[in-house]
Structure I
Amino acid sequence: MIAMLMIGDVLISDDIIREQFLCNLNACKGACCWEGDLGAPVAPEERYTLTRIFEAVRPFLRPAGIATIEQEGLWTHDEESGHYATPLIDGGPCAYMVYDDNGIAKCGLEQAYNAGKTDFRKPISCHLYPIRASVDERAGMQALNYDRWDICSAACERGRQQQLPVYQFLREALIRKFGEDFYEELDAAAKNLP
């Protein structure tokens, strides 16, 4: 059974505290950028941001990604779930995915950010991974859950070796999404769990 804790209006699975994680891109090659049925979830405010920054990001993208974006748009809408997501190249990799010199998938949005061309790092859904955030509009709360995926098995092993809990690995992303006070409260709660 999954235990939960509550900070403000955010319900947090204790797996985020108890499980260990540290990305191992040398092992997975960034497979989360090309695996799966849908692109990365895009928050409503991020759609505006993608529109605003796209021309600055364009030089960092692959031709196939640009072609897909020109054909499908900066994001797509999934009718079944009602969510917006990054477009996929022929149903495979994210249109914003690029490769580094070692053949590891990277985010073209993040490459533009790192180069100082934009103020937007990447969708918060990507930055928070392997945490998945969902919103229950009726209850007026968000839920954070740890997403287990076999492509991340090397990251789980590396996290165990370093004894790095998921939430600590994602400190920067959690602060970006919820603020420093939220993170400090989460950290205090984690240290007091039995």
Structure II
Amino acid sequence: MGQKIAIVDYGLGNIASIKNAFLYHGVDPVVTSSPFQIKSADKLILPGVGAFQPAITRLKKTGLYDAIVEKVTEGTFILGICLGMQLLFTVSYENGVHNGFNLIEGEVVHFQNVSKVPHMGWNSVEIVGKSRLFEGIRDGEFFYFVHSYYCKPEKNEDIAAISEYGGSFCAAVKKGNVFGVQFHPEKSHCPGLKVLENFIKL
């Protein structure tokens, strides 16, 4: 398709599996920790596994944070995956209070009143409204999750999908050119591959 998709590598992502998922669709993404390469990309993938504070600190120290903000402000599509989706939010309460990108207004909070944390495994996802990220995917499809915190958008219109674990929680977001999924599409077999294909086609 000729587009340049950059996977942001700041040391806390499931990079290999995500790259392989794009290769399946015939797209060879660049895995980069270079702000320069971020600025020259057509689309961005912000992965993440681990804790919010070390992630945002690394992104700022390496100059990746500013490069991402610049690109998204220009209208570049971005997809946050798992912790990457949480980083898109205003603030996280994981081990303190930490500011995120504020590309989606809202907060990241810990699961309460659940049998165990992290929430790990396959969960059905209910699509909310219309989102190009979920085109061709049936409502109630199953995706793979691993997380102890979840996102609470301030605006309902930013919610693209919800799931259930000790109550309803936000499983995906959409706001203009900003998208995020709490689940791991690269580990979710055919439905996950379809989500990434939809992102490629945006």
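Just so it is clear, none of the values below were taken in a lab; they were calculated from the coordinates. Everything quoted here is computed from the prediction, not taken from an experiment. Cβ atoms are built from the backbone, for glycine too; each structure is taken alone.
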(request) Name the one structure among I, II that Cα extents along the principal axes in Å of 44, 38, 29 was derived from. (result) II
(request) Identify which of structures I, II gives the largest calculated value of distance in nm of label points 7 Å out along Cα→Cβ at positions 34 and 58. (result) I
(request) For the read-out helix-only ellipticity at 222 nm (-39500 (n - 2.57) for each DSSP H run of 4 or more, over all residues; to 500), a value of -10500 was computed from one structure; give its label from I, II. (result) I
(request) Kindly point out which one of I, II the value 19 was derived from, the read-out being relative contact order in percent (Cα under 8 Å, 6 or more apart). (result) II
